[in-house]
Structure 1
Amino acid sequence: MASISGIAHIQLSVSDMARSVPFYEKLLHAMEMVTLVNTPQFFYCIGGKTGVAISPIEPEFRDQPFNQRRAGLHHLCFRARTRADVDALFEVATDLDAKIVRRPTETDWAPG
């Protein structure tokens, strides 16, 4: 049996690169990730043994809104080192007008 050591990268498809890159750049840089590629067709940051990429969707899908209950990515969750890191990132996300589904809370609902 093979053993993994984590997720190498996640790639997200976005409907508007011009709007999405500044959002993800600020969010990912707040997590001390570093931009490696920033072109009109591909944006890629690395940090914490993880990569996050965004690329544009095909034009025929541009008018379809994201729905986490359809096939595809439901959500993306990063693990932080401290509660202070969580609170700092929550502030960045709030400043970016990100859609907040659940505010930071301390519970045992997420294993590991």
Structure 2
Amino acid sequence: MEALKLRIKRRLEVYLELDIDGVRKFIINVLLKLKKVTVDQLYRELNMRFKISYSAVASMLGYIHSKLGILHACKESYKTPTVYSLKEEYIEIIKNALNKNAAINTS
């Protein structure tokens, strides 16, 4: 695995290890399921299971995009919302990190 993928894998693992209420894992799972989301879509998904503010969802999505590096962000015009999509080359890394995190939480 190349150096960049290793750094991203480690960042993602640490991000998930610090998940105390399950929101981070849920967001990553939603991203894997839907492939493309806006802040509004993700907020609606999260709001069904967690008490969380819209700005917190936007902040978390921005963090995942900028710090973890597993998302593309596309904004067609200033009137449209930003659409975040998973980078295909990191899908297996994401799945492995989720599985590793699940194994840690069950032991």
Structure 3
Amino acid sequence: MLSPNTTYRAYLILQLVNRAFGLDVVPSEASIEIGNYKMNRTIHLDKNRRHGNGEEDNMIHPRGDKWLEVELGEFHSNGRKEEEVVNIWFRETNGVHLKGGIVVEGIELRPKT
């Protein structure tokens, strides 16, 4: 259950093993849908990618524990009383390269501060 009239950010919580491969070849895509709202975002899973190109939110960051996180996007929960389904996707569909070495813990939702 989400609080009404609150803006949330969705984060993918993950680890990349030392022998991860193929994750930096083609960017991945994130999508969030709730009601009539839909947003798409490009995500970069290369932990060696340099910051400073205006895409810091689209890249992985350390959390302070053994996990990494990447922001998938944000959405606003409205004040309606009925339940709304939030659909969140993370995928890469434009490449044909093999990928390996990603461990996904899950998706975490946090109120935007």
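Readers should treat all values here as calculations from the given coordinates under stated rules, not as data from a laboratory. Everything quoted here is computed from the prediction, not taken from an experiment. Cβ atoms are built from the backbone, for glycine too; each structure is taken alone.
Things worth noting here:
- Value 24, calculated as relative contact order in percent (Cα under 8 Å, 6 or more apart), assigned to which of 1, 2, 3: 1
- Value -7500, calculated as helix-only ellipticity at 222 nm (-39500 (n - 2.57) for each DSSP H run of 4 or more, over all residues; to 500), assigned to which of 1, 2, 3: 1
- When distance in nm of label points 7 Å out along Cα→Cβ at positions 7 and 31 is computed for each of 1, 2, 3, the one that comes out at 1.7 is 2.
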